[in-house]
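Please go over the structures that come below.
None of the figures in this text is laboratory data; all of them are computed from the coordinates on show. Just so you know, these numbers come straight off a predicted model, no measurement behind them. Cβ atoms are built from the backbone, for glycine too; each structure is taken alone.
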Structure I
Amino acid sequence: MKQIFSMDVERDIDSAVEFSKYLNKKGWQGEFYICGHLVEKYPEKVKQIAKYHILGGHGYYHEDFARLNHLKIRALINKTMEIFKNNGLKIRGWRFPGLSYSNYAMNYVATKGLYDSSIRGKVRDRWGNLFFIRNWGRNLSRGIITVPYLFSNKLVEKPWNFADLNNKNFICKKGRLMTHCYNYKHFKRYLK
């Protein structure tokens, strides 16, 4: 499997733009999961990223979706998607902030025609189709009581494998890789 680089962008849009330029220079397509408030504030910078890379939502303001009720979940996902649309940007995927979500939230993303990239590959492989139980139990242990919804069969999952290695090995790893905009400055010295 080739490398697929992704970045969660919740605050440092300039690092995201810089990383997108690096990926483009190498001929690599990336995935950038960007919070809606940054798209509102910096639409031109997000458009620079969108020229060569895939865009996904990352909440409006990096909310903990596992702690939100159904109405708030729908409202925030819809609001974020609308912001992208109003700025002429196509959103194709979603990554829940903090990788924290309810099973309902995951299903709602599927109804919007978005793929999800919130699950670590090793965890998905271990739990398989019973992953919804693992997520429900994880949230229960955090004091979040919800109904254990099955994941929709419409859910397209793009799990990731390596995250925030913050060293030269990050660029060398194979698979779907995840970093954060605020960690970019730590490992950019290894990029050539």
Structure II
Amino acid sequence: MTDHDELLSFLQNNAAFHEAGHIIAAVINQMPLRERGVHIDSYGNGVSYYCHRCPGNLTNSEQDQRERERAVIALYAGWASQKRFLSECPDAAWAADKAIICSLLTEMYPHDRKARSDCGARLNAQAEAIVSQHEKEIKALVTTLLSKPFTDLPQSEVAANWSQGNKRIEKWMSGSEIGQLLSQFNISASINAD
């Protein structure tokens, strides 16, 4: 195996653990998966499709706050999973997630920096606990995803641009496949059609 091949393998593992962390935290927090599932490309980019709160809606009811908290936990869980399972994980691998977390926390506490920081620390700890408690499920999801053959990215995934504008090859699992895998661990995942 060449150094280039080893680097690509490392990046793919990184992406797989990152995305598996998102998926497991989403399911544990009863956030429906989308049928588009989870994807990683050959260069270590990835995306997980699950129903979550996005920044932009500034309403602040209790339900809005709960949705933001669950989204932040799922986002933190990607990074937590990488750190737990891999000895090296580049900070850049979670820059986009970190930006969304910051936006959601700012929506929750627009004028209170300490409250934002405290809430972020609390939700990060919850994400790390989920990853710790569900190591077997994360490893099973990663193993299954990495065992998939590479296929061309379909046009819908190229358009989504998670692979950074390049038409590449990917490994992926549908939401239904993920649900079946998790059912072996007595975890029920809700799947929404795309």
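By the measure FRET efficiency 1/(1 + (r/R0)^6) of positions 84 and 172 (r between Cβ atoms, R0 = 30 Å, to 0.05), tell me the structure among I, II with the highest figure. Walk me through the numbers before you get to the answer.
Working: I: 0.40; II: 0.85.
When FRET efficiency 1/(1 + (r/R0)^6) of positions 84 and 172 (r between Cβ atoms, R0 = 30 Å, to 0.05) is computed for each of I, II, structure II gives the biggest number.
If FRET efficiency 1/(1 + (r/R0)^6) of positions 108 and 180 (r between Cβ atoms, R0 = 25 Å, to 0.05) is computed to be 0.55, which of I, II is the source? Derived from the structure labelled I. When FRET efficiency 1/(1 + (r/R0)^6) of positions 60 and 164 (r between Cβ atoms, R0 = 35 Å, to 0.05) is computed across structures I, II, the figure 0.55 traces back to II.
Where is relative contact order in percent (Cα under 8 Å, 6 or more apart) largest, in which of I, II?
Details: I: 24; II: 32.
Once relative contact order in percent (Cα under 8 Å, 6 or more apart) is worked out for each structure, II has the highest.
The value -19500 for helix-only ellipticity at 222 nm (-39500 (n - 2.57) for each DSSP H run of 4 or more, over all residues; to 500) was derived from one model only; which of I, II is it? It traces back to II.
Of the structures I, II, report the one carrying the highest value of mean count of other Cβ atoms within 10 Å over residues 116-123.
Working: I: 18.5; II: 15.9.
Going through I, II one by one, mean count of other Cβ atoms within 10 Å over residues 116-123 is largest in I.
So if we calculate distance in nm of label points 7 Å out along Cα→Cβ at positions 4 and 100 for every structure here (I, II), which label has the highest result?
II
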